[in-house]
Structure P
Amino acid sequence: MDAVRLTPTIAETRTRLPAHLPIAVVVGKEGSGLSHETTEACTHLACIPMAEGADSLNVATALAVALYELTRR
């Protein structure tokens, strides 16, 4: 299992967020992602699972997927 998958998926994280509190979504660049300082400031981290063979999502697409999933809370 790779290190990224050790982070909960956005769907798993959504279920842990209190529905009555506002949230902020922070996205990082491909490869290096977010800085250590940024991830330390976050209360929850999540990943978007990718189909085998898929390389990556661009940041706009990743944000759209995350926001869609988070609106389901």
Structure Q
Amino acid sequence: MNYFSSARPFVIAGPCGAESPEQLHAVAQALKSLPVNMLRAGVWKPRSKPGHFEGHGEAALAWLADVQQTYAMPVCV
């Protein structure tokens, strides 16, 4: 499937960081009613100060895959 063929602007939206599965489901549910083509969330959040929130990495990829399947919405990171 080609998600990028459109005569209209292609809109990507979502949280800066994927913090939980619940957060991603809430965001996807809200975006489904808007003209948004793809959900985007960061899963790796490097910081200049080690030890602060750096994302959930591979675990968040599974969350995004679940959101993609549940809401039939393409996702990206």
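Quick note: the coordinates plus some simple rules give every number you see, no bench work behind them. Everything numeric in this text was worked out from a predicted model, so none of it was measured. Cβ atoms are built from the backbone, for glycine too; each structure is taken alone.
Results, tabulated for the structure shown:
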item	result
Which of P, Q yields -0.32, -0.52, -0.76, -0.95 [log10 I(q)/I(0) by the Debye sum over Cα atoms at q = 0.12, 0.15, 0.18, 0.20 Å⁻¹, calculated]	P
When distance in nm of label points 7 Å out along Cα→Cβ at positions 25 and 49 is computed for each of P, Q, the largest belongs to	Q
Origin of the derived value 34 (relative contact order in percent (Cα under 8 Å, 6 or more apart); candidates P, Q)	Q
At a computed 17.0 (mean count of other Cβ atoms within 10 Å over residues 17-24), which of P, Q	Q
